[in-house]
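What follows is a group of structures, each given as structure tokens.
Derivation of every value follows stated rules applied to the coordinates shown; laboratory data play no part. No experiment lies behind these values; they were computed from the predicted model shown. Cβ atoms are built from the backbone, for glycine too; each structure is taken alone.
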Structure 1
Amino acid sequence: MKNLFIIFVLIISFNVSAKALQIGWELWFPYQYRNSQQDLVGLDFEILNTILAKTDYKVAYTELPWKRHLHYIKIGQLDVAMGASYNEERLRYAMFSQAYRQETVNLFVKKGTVKAIKLNSLSDLINSEYMIGIESGYYYGEEYQALMKKSEFREHISEVVDIEENVTLLMQGHIDGFLVDPATIKAFSKKYQMNDEFEQHTLSIYQSAIHFMFSKASVSPETVQTIDNIITDLKASGELDTIIQKWQTMQ
């Protein structure tokens, strides 16, 4: 009977350690995308895969829009989100790793139009004729969040699913610019041979540390601590910086 109990415990332990982490992702150059061989690649993928290679966790990746991804993290249908900004609203349903990279968001406009778009602050949009594109579900900082509570600000915001839609709207003249990470627009421009189409506006938007985000409904604090410990080791060894610099060079 004792031997049967030990076997039962071992089976349970194996199943727990072998449980696949359900991880969502969204097309986001140069962080998360498929290459020409249809492999999942990008800075976020390489960092996360490097971390998970040092654990017993299996993974299952699901592609889906970011807004739905956040909902699935909230209800525990997905376990992990990459490339997440920390904020109080998300803290109600998610846990965060320590930061593993930095992110900056800027306003990008058609090349040659920076001087014509006279914005010194986000709040200047309220009394302007400009329309700015954003991606649904993304966090653009505390100032942006506060302004979005005002209907007169929201009237100047165009919400779409991804950068491709924002680029299309900009080129067709439906918006005057869009908010995006400079690394993302650089990689996008290179991929689609649009290097001379955009330029960065002087308006300051947002800069933040980026984390892995874990569902409180489906992930244990011990799992988050395990990931955190490995990130600490990767930082100390310089391996994390090496991965980031490699992708910066590739852009």
Structure 2
Amino acid sequence: MEDMPIEIERIRDSEKLRAWRHVGYSKRLVLCFSGLGKNQSQPPGYEFASIATGGGADHVLYIADPNRSWLNEPGFLEETLDLIKETMADIGAEQVVALGHSMGGFSACVIPYFIPVDYVLALSPQVSIHPEVVPDDGRWMQHRESVDDIEIVDVGSYLEDRTQYVVVFGRHGREAPQRSRFPNPDNLTLFVMPQTNHNTAARLKSLGLLTDLRDAVFDGDLETAKALMIGGARAHILEEDSNATPAEAPSE
């Protein structure tokens, strides 16, 4: 079947939650979480516009946190879960998956704790923004310091056994504080890309791999995902016992 036109409708725009929806024809719902956004003076918009839809086939909820709180803004998570449940019921969803980069990747990894999600693709996610968890990561401080109460402290406390996670990090040393602390259970595959910093999504897209990786992960085809990452992106799989400490991480 040919790709459908990608039509995205804004369905929520409040001080707590921004959301858009693409109506597909499958029974899959993609939860696509936004990162901080390029223009820091404006609230974040939706990301992965076409890629998230699978050629227009899949329903997508694009979710953005205007307060950039990593799910910690009071009321944001509750409103988001209500919207997800409403959409699932509306389309008769048989599968729910999640996608995101950076703060969006963090959200994609955490959301299965609150609602059943089959597969997650997280690109350059934070493991935490809490200063006691990542004291050596000084990035995004303008937004991190504005989060008054960090209740969702770290990804590891929210991973679910029923969900399969694929996580991609860059090998650059600046990513080490987050990458080296990221949990690595049996149901999580963590890829590390060479010559890549925090820009994993852009790098995968430039290599022509992002769409195929998205499809493989959401179809539950981990072997194809591995072939794409190892063969196409020259990435390696980070084994549980080989996490580099921040001091040991390469600084390319």
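Looking at relative contact order in percent (Cα under 8 Å, 6 or more apart), point out which structure of 1, 2 has the largest value.
Ranking 1, 2 on relative contact order in percent (Cα under 8 Å, 6 or more apart), first place is 1.
Quick check for you: by volume of the Cα convex hull per residue in Å³, which of 1, 2 is greatest?
Checked 1, 2; max of volume of the Cα convex hull per residue in Å³ sits with 1.
Which structure, out of 1, 2, was helix-only ellipticity at 222 nm (-39500 (n - 2.57) for each DSSP H run of 4 or more, over all residues; to 500) calculated from, if the result is -5500?
Among 1, 2, the structure yielding -5500 for helix-only ellipticity at 222 nm (-39500 (n - 2.57) for each DSSP H run of 4 or more, over all residues; to 500) is 2.
With distance in nm of label points 7 Å out along Cα→Cβ at positions 41 and 161 computed per structure, which member of 1, 2 shows the largest figure?
Evaluating distance in nm of label points 7 Å out along Cα→Cβ at positions 41 and 161 on every structure, the highest lands on 2.
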